[in-house]
Structure 1
Amino acid sequence: MTSRKTVVASFTLFSAAALTAGICSSAASASPVAFAQMQAQAISQATQVADSLGAASGGIFLDNGKAVVNVTDAASQEKAKAAGFATKMVKHSFAALTSAKNSLDAVKNVPQTAWGIDTKNNQVVVKIYDSASKATADKVTAAAAQLGDSARIEHLTGKLSLYISDGDAIQNDQGRCSLGFNVTRGGSPFLLTAGHCTNLGGTWSGGDVSGATVVESDCPGADSGLLTRPNGSGPGEINTGQAITSAGSPTVGEQMEKQGSTTGGGSGQVTSVDESVNFDVGVLNHEFGTTAHTDHGDSGGPAYDGSKGLGTLSGGDTVTSYFYPLTLELQSYGLALA
């Protein structure tokens, strides 16, 4: 586990003050609540169809709230169309993309790079920041080249960092972060936030919480942290009043919202899933990338789609924001949403 000193020096983590299909519907005229419901229904139904295609499935993505099913052969295309879905004929199956992404995971010690699955473009997108060393860039470029047209490289400016300062949600004497979701375990209340925050240790306070201590802390690898909630249970909702009643996996193209104590509310779109992001302190696995704007002080804050929680904020480059999936956090720690 990374030392406290290293985390403070190398990370800038996002903290956020979070209290944590109608396939034929018109997205343009839908209210935010109706749009979220439409997306959820589209994702659920399209996923069932894609799963039924087996090896011929190229995964799914959303286009303005409507699901598109990727297929690799004509028979599967007809099956998806018969179920009422738009389709896209693609070269690579989702299983093949997953295998390609997993092969890149074997490339170690390459900070300032990332890779994940982009179902919309039927590729693994490999990101190399100009802050990466030449040796790192060459190493990742060579590995991506082995994957042929199943991968594409994007060269980006700036530096990946984890956001941990300037927040106002939860804090101790070493840093500030935000509450992601109010959760319970065995009937007792806890606070879920980012692991790079809880790596700082100490006692946390903020809002109606004081004297919270670290129970679980996992980072790098994962990015999950759990704090006690000494002041009793909190509401299962975002601080806007939006109730969070379930956890779900993100889908490329899905419109999402976020809350952060530095940048406040905002929205964006999921651009990649199952992404391995190589921060300076180590790799964070299974992240999902978004276009949501976040910044220092937003770490640990929630990503959500209507009443569905998606994940807690890790960091990014202020243009792309990365979140760790809520489903994995709940499973790993044996938690339930408050």
Structure 2
Amino acid sequence: MTTMRRWEIDAIGREHLRLRDVPVPVPGPCEVLVRVAAVGLNYRDKMVIETGRGLPLRFPFTPSSDLAGEIVGLGEGASRFAMQDRVISTATPDWIDGLRPGTARTPAYRTLGGYYPGVLAEYLAMPEDWLVRAPASLDDRQACTLPVAGLTAWFGLVERAGLRAGDTVFIPSTGGVALFGLQIAKAHGAEVIVCGRTEDEERTRQIGADHFIFAERDDWMEQVYRLTGDRGADVVLEVIGGAHLGQSVELAAVGGKVCQIGALAGFDFTAPAMPLMLKDVTIHGIGTGSRSALERLVRAVDHAGIKPVIDSCYPLSELPTALDHLGHGAFGNVVVTMQD
């Protein structure tokens, strides 16, 4: 095969999305050629397409960061993988381990599908260091949800908040990151309270939620206090942002930790100072995680039997419909497959 399909935009905006036939890339030194099987969509991908998010996009630009696929070509000097190895991408490829790159003045935000070209294509040539082995226990549609949704939940709960057995975790959502957080927390022996839409209660409980609170209720915060005997949550997986961060601070236990992840309610966060100080609450800003953390997540997935929740799958040609679905809210993850 000499040509392939790839989604591109030539300017910011959904109206500029085009599915084009382009040459299959050739891997350079220390690069590999990946035949993409599935791509996980994140709300960030929708925002980048529609607004650019202030990123230095280089046109034509290909969106998205999360893939699962197979190694089908090796560039000169490439040695981390063998032919036919199954792999997933590292969404923040410059972050191998330890602290995230960047400075106080300029935090690093060099992700696939942003600073770097994205992955919505049938084949990709990329540095071998940008990939890790896929979990043996997951198929490609499941595995492609790990690089952002899975890793973000893992990095916040385990690597930053230090989740322990017996902790109480509060999760105010049923999206992709939230449901990964639910399963990771349960695998660590935590008690989990989820707040979501009424229609999602049964499925959320089936996945393992100990308690479910209806987000439509005006007294949903009181329900958290009641369920915890006024103690509050040891860890809050804050995936909404905006003023909701303040509510998470109020719901956190003394010495509790809030993992600030999402910005669905806006990038300007607010929180009351008194409970933040008097309860000794720690707020962790979470922006995905390192390659080493992703490798640890892969091992945990295989060991604990964690299965990503797939809301829906769309063929490559139906990317606009998949983005619409994402915008309306999904129970779990939205995936794009290469097969029509």
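A few remarks follow.
- Which of 1, 2 yields 32, 25, 15 [semi-axes √(5λ) of the Cα gyration tensor in Å, calculated]: 1
- Given 1.5 for distance in nm of label points 7 Å out along Cα→Cβ at positions 82 and 298, calculated: source structure among 1, 2: 2
- Taking distance in nm of label points 7 Å out along Cα→Cβ at positions 122 and 138 as the criterion, the top structure among 1, 2 is 1, with the largest value.
Computed from the coordinates by the stated procedures, all read-outs in this text should not be read as laboratory data. Worth saying up front: this structure is predicted, and the values here are computed from it rather than measured. Cβ atoms are built from the backbone, for glycine too; each structure is taken alone.
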